[in-house]
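The structures come next, written out as structure tokens.
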Structure I
């Protein structure tokens with residue numbers, strides 16, 4: 001009897017070598033972008049086309065699995081550039097930071113810009129331990145919960161799906177790759193022309209109409225073909241939730257709050273947005289995002305107790321997946337973990353190691369070590385899990401994320417204890433990495449079409465850790481030594497923006513960042529709308545928290561999706577719409593990032 005064909009081989013030597021090399025290269029690029037401009041970019045399309053040409057065209061036959069694993073290895077990693085860079089920045093700019101020598105070299109060593117082994121060995125090992133344990137916990141949590149996420153229709157993970165479509169198109173005939181190429185070229189051409197016009201002071205990338213409106217109104221449109229394509233790609237309810245929420249905040253709530261004196265007025269749109277965010281909208285926005293899911297869980301559990309259970313069809317179960325709250329997800333996580341002995345053992349070893357670290361190093365000194373252990377457990381089982389769910393839902397439903405919720409989840413509880421100092425706010429031992437976690441869930445979502453399995457995804461992620469870690473450490477230390485921070489070469493805008501927030505908590509100068517009333521109201525509103533309407537909690541929250549320029553392009557995409565589904569049926573999206581959106585997203589974003597870097601560097605070097 002002939003042997004049954006298994007999955008094509010993926011972890012070839014050439015795939016691992018190329019994946020690791022690209023992981024290091026992309027880590028260097030994104031480390032520079034992250035430190036200096038607070039941004040990052042995915043190079044998935046570059047990896048896919050490069051590996052397809054090298055493996056399939058030049059070196060013989062390849063497979064979707066091999067190229068997909070190369071893409072995963074190149075696009076994930078264990079970068080610590082931001083962490084090490086910010087620790088250096090704090091030591092340079094805060095006189096009494098009192099960071100322990102196990103976390104950062106002494107102020108004297110930083111002032112001398114020493115790269116000696118004795119000064120850096122312990123901090124680098126500690127940072128690697130914290131990053132690796134956080135990443136492992138993120139892998140475990142995502143492994144246990146991804147089944148619920150991937151059966152959710154709203155969790156489309158637009159960026160992951162776009163890259164998967166590119167891979168699939170490379171191996172399909174009938175003009176798929178050509179059709180995708182046309183979309184890529186269109187995304188590139190439109191964005192490139194916009195930035196060429198920007199060079200001659202003709203602004204077509206961002207139309208800000210706030211100055212033409214009455215005092216307090218904020219309105220603008222980011223004319224970005226990629227954002228419109230993302231709005232089309234994600235479900236219409238999510239895209240339209242972002243639009244409606246954004247318009248309600250910036251055209252109704254903002255003028256009232258500003259003219260009544262509740263929010264400080266500024267003629268500058270971005271400054272006005274920041275004032276509105278930190279003086280008001282952050283509270284209801286986080287309430288919708290965090291409390292909405294909790295209230296939804298409680299409501300569903302009470303409803304389940306009051307109503308007799310009836311058999312549920314597969315379609316009903318799938319629809320139910322889109323409405324899961326944090327409590328149900330946590331129960332599913334515990335159940336999945338305890339039924340897998342090997343995974344449970346791994347979890348216990350990592351958790352025990354992290355708790356031992358917390359007790360030994362006592363990162364919340366002068367509190368006793370038991371407090372450090374208690375907060376590590378809190379980060380592991382409560383705050384960290386909720387943060388993972390929030391970021392995964394944002395990435396899955398809207399294709400973009402924000403970390404603003406960490407202020408409430410991690411910093412506020414610690415601040416409430418009376419703890420003052422930088423160390424406890426800079427590290428959160430035991431917190432599952434939401435970035436690793438949401439990546440694994442995203443890859444799992446598109447794995448079937450690429451001949452992947454969950455174990456293969458996890459293995460590819462782990463392979464990328466060492467090259468990206470080495471690249472990020474090397475980059476930040478060399479650039480700090482050679483160019484320094486707060487220089488034309490390394491402006492470190494991300495650090496400049498982050499330091500005041502950490503200083504508020506560490507030095508006790510915070511004054512009412514979260515308003516309990518609007519926070520609770522936001523949670524109640526989010527739960528009600530999610531339960532009884534097509535609205536999305538994450539869409540509503542993102543509309544409140546994102547700048548006022550993003551709602552319209554997302555909304556346009558959502559309206560186009562409604563129109564195409566109504567006129568041509570859902571099959572149009574699966575056969576052609578995905579290709580169009582994927583090409584526009586990949587071409588538009590890559591061109592935008594490269595042109596933005598070019599314009600910024602040109603401005604810095606004049």
Structure II
């Protein structure tokens with residue numbers, strides 16, 4: 001079509017089928033295609049208009065019906081207008097460089113789109129109708145779109161606006177059905193076998209079992225023998241500017257290990273030595289029970305999470321002679337076991353949040369958030385080796401009263417806390433326990449701290465007197481921390497320690513958790529404590545890693 005005309009094609013009633021409609025660049029047209037009326041319907045395959053003298057590319061109004069394929073509308077004032085309760089399908093089309101790409105002014109209009117692009121000079125999309133329905137897939141800028149309240153939008157929008165690039169879902173997102181529930185993952189994708197490398201080591205030679213480890217059926221593998229120093233090595237060969245870390249393992253086990261008097265250690269390479277790292281095993285479905293640091297001892301499907309701090313000093317190496325240095329971990333038999341586990345498949349953990357098919361939420365890798373125990377310096381009460389009391393002031397009228405928070409010079413004073421272990425605690429990573437103090441003495445010197453922690457199970461003993469209690473509980477651990485005192489009077493100083501809790505169990509099938517205990521002691525009466533002042537606790541915090549959102553039925 002070349003020249004000047006009002007409405008080029010008008011369909012008021014009946015059916016119209018148009019193919020390969022082309023409006024020349026110099027043409028002046030009010031409306032290229034108008035489909036108007038409840039008895040009007042049109043099917044268009046390929047329509048092109050590039051003229052800047054076109055007012056309306058396509059108009060569908062007053063309950064008209066249209067299927068539009070392969071439309072390219074450039075430089076019009078309004079690319080497409082769908083209103084008045086019309087029912088339109090726009091497929092494989094582009095509306096570019098128009099003042100307004102798509103306008104839906106009124107009515108119960110229904111617009112379905114597939115592979116459609118809008119890029120307007122003023123606005124990509126303007127939806128004024130509050131009763132219309134829009135669905136499908138489009139490329140457009142959300143920043144250049146407006147939608148009336150009440151409009152039903154169920155659209156996937158690829159937004160290429162600089163700074164906001166992304167895939168936007170406008171409408172409810174439904175994943176799975178009651179008959180076929182489905183998991184979803186967000187972040188680094190699901191656990192993977194692509195690029196996973198797995199080798200076994202029999203004490204003298206390495207064997208590549210990557211194919212067997214990546215297969216989910218009919219290709220089991222195991223430790224070559226049950227002797228000490230036999231191992232399974234695991235790494236990712238994927239790269240993003242450098243080879244990737246991995247953050248744990250999903251293991252499908254057809255037969256669990258029988259350890260007997262032996263043990264299996266999880267280790268990583270620091271650049272100087274193989275070092276054990278703490279880890280936590282959980283069931284990957286069902287009740288999602290945490291199993292502490294138990295590893296490869298049961299049949300079934302399990303998630304094994306690594307200590308989140310491990311990448312801090314993890315170094316690449318190439319012990320199996322793969323040909324490229326990777327971030328390997330190895331599962332090594334420390335002392336001989338009775339029966340080796342049989343594995344069906346390994347998959348490497350990514351960093352992600354995962355919503356399982358039953359709606360239960362888990363976290364992997366760096367996607368695991370930290371939380372805090374509800375311990376506070378205001379909770380202290382008198383006990384054995386009881387400190388004194390010291391109120392604290394930030395200003396004349398901004399102050400708090402405190403009890404049992406003053407560690408006296410020359411004395412052994414101790415405070416403690418306990419609580420049930422939270423359902424979501426990830427025992428692969430130590431608790432980060434930190435406390436701050438002030439002193440009443442400006443002299444230098446060190447403070448000798450002793451930090452003790454442990455836990456009791458649901459049926460373990462807890463004693464009513466120091467005389468009845470053992471010298472150390474079965475799970476008790478301790479750290480000695482000798483560090484400099486605050487640099488001056490009333491100046492806050494923080495101290496920090498990491499508490500290994502890899503053997504703790506937050507939740508059992510009967511619902512009862514372990515109970516964790518922590519005590520902090522100043523050993524002011526020994527030679528290592530050289531600070532001459534009384535030290536008052538100001539604040540403390542105890543952060544723990546989480547792997548899920550609460551418990552599970």
Structure III
């Protein structure tokens with residue numbers, strides 16, 4: 001099984017790198033030559049230089065000179081972003097340069113793992129550059145830096161790697177300082193925090209700035225790299241517990257539940273748009289817990305499923321919806337795939353893991369999770385708001401997944417605003433763009449009020465469901481006095497029921513985006529719908545009036561949707577049911 005998994009990893013890496021080489025530009029203009037133009041963003045992503053490591057991995061593994069030549073060309077093209085202070089711009093017209101840390105890691109790995117296949121001249125050029133950017137990191141990045149915590153973790157790893165390779169004890173000491181800082185950003189229930197603004201703020205409910213995507217794809221992998229490089233067994237053991245906490249949010253199909261994450265505007269279902277990936281971390285952790293071996297297989301399967309024509313797409317339905325692929329996903333996740341391939345097979349443990357079942361409440365994010373043999377559901381009443389229009393709050397069931405159907409609900413950002421424009425993408429199919437965050441919507445004096453903006457909502461949970469009490473609030477998190485609501489969530493394996501009550505004297509709209517491909521069979525019947533996916537049908541029914549159904553697409557986390565609009569009467573007392581059955585049943 002280990003050899004079969006490694007073969008799949010090599011095949012996927014070759015698929016991605018062959019596509020990247022095909023897109024690498026040949027031009028007499030040195031500003032263009034050796035770069036790669038992104039089909040989605042229509043510009044040159046500066047971090048494409050990180051691909052030198054996966055390209056060198058394949059060059060060494062296969063003996064195919066194309067990969068080494070491509071790596072050398074990307075390195076040379078990167079000089080267009082290399083500054084006189086020995087840092088790299090993230091992009092040509094962006095001053096952000098802390099991503100230099102990630103390139104330092106790629107360059108160090110390329111040299112230590114595969115440097116023997118370079119000519120002496122190229123090797124000297126690369127190691128000279130590594131010395132220069134290592135000095136920049138040491139001179140410019142300390143634990144007092146205001147960047148998100150994932151950068152401190154990455155720099156801890158990079159300083160440790162470069163300190164050992166270049167024999168610089170001061171770099172190793174800086175690595176220890178940064179790692180200690182990161183350990184101060186682990187909650188008592190083993191969440192990594194520091195992905196928000198303000199980074200260290202703890203809310204009235206005791207919630208932290210936690211993002212599942214960045215935790216699993218950046219911070220955890222980099223702290224593990226530091227712990228391995230520095231032989232820090234105490235930290236490694238602690239990180240095993242951190243990883244085990246995050247396993248609660250990893251779905252059986254390899255997806256991540258980041259519905260409550262502070263940076264879920266970059267949620268891609270398989271992870272986050274511009275982070276490096278979780279596969280290498282899961283591979284390492286599988287040595288201590290077989291559950292991570294199962295996670296490697298599930299994640300790899302999902303990445304394979306989201307790869308089309310050599311590109312890794314930004315979500316499961318991007319290709320089906322006709323969206324363009326962004327190169328950024330490909331070259332960052334290729335870096336981690338290469339690390340998996342370079343990991344000795346003997347160190348992997350891929351035994352069958354016990355299925356994670358039960359009910360848990362996590363105080364650090366005020367979020368509850370239910371896992372049964374068939375169903376995954378999460379409900380969040382966190383009050384950490386990274387920005388207006390971000391992730392849902394208010395006691396929302398942000399994720400609902402069924403083994404036979406897959407994602408049913410996947411609540412992304414509440415408002416379709418653009419964040420980090422160079423790291424996210426636009427769609428030309430603007431008419432179909434919607435938020436995947438379901439909500440109750442109520443208009444009063446020209447403002448929209450909803451449950452998804454209520455930071456003070458209260459939630460009580462047990463093993464069968466939850467009761468949520470909220471107040472309608474606007475996007476500025478300001479409550480509308482007297483406009484209250486209540487939801488009782490009841491969870492069974494094949495039936496999930498919501499019992500809905502309001503104390504609002506006007507009708508309210510329930511907007512319910514359901515994950516559904518455009519080509520899946522769909523029937524509207526009475527006050528509900530029936531969706532058929534292969535041999536499975538999802539039936540949604542309500543006592544409320546179904547007014548209309550519209551198609552939609554959510555860029556984050558990347559699903560096609562059918563959006564149901566129900567009208568709830570004033571002072572409503574209604575119910576809503578999700579039922580999954582075999583398709584042949586009526």
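Nothing in this text is a laboratory measurement; each read-out follows from the coordinates by a stated rule. Only a predicted model underlies this, so the values are computations on that prediction, with no experimental measurement involved. Cβ atoms are built from the backbone, for glycine too; each structure is taken alone.
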Origin of the derived value 3.0 (distance in nm of label points 7 Å out along Cα→Cβ at positions 392 and 520; candidates I, II, III): I
Computed -21000 for helix-only ellipticity at 222 nm (-39500 (n - 2.57) for each DSSP H run of 4 or more, over all residues; to 500) - originating structure among I, II, III: I
Any idea which of I, II, III comes out highest on mean count of other Cβ atoms within 10 Å over residues 240-247? I
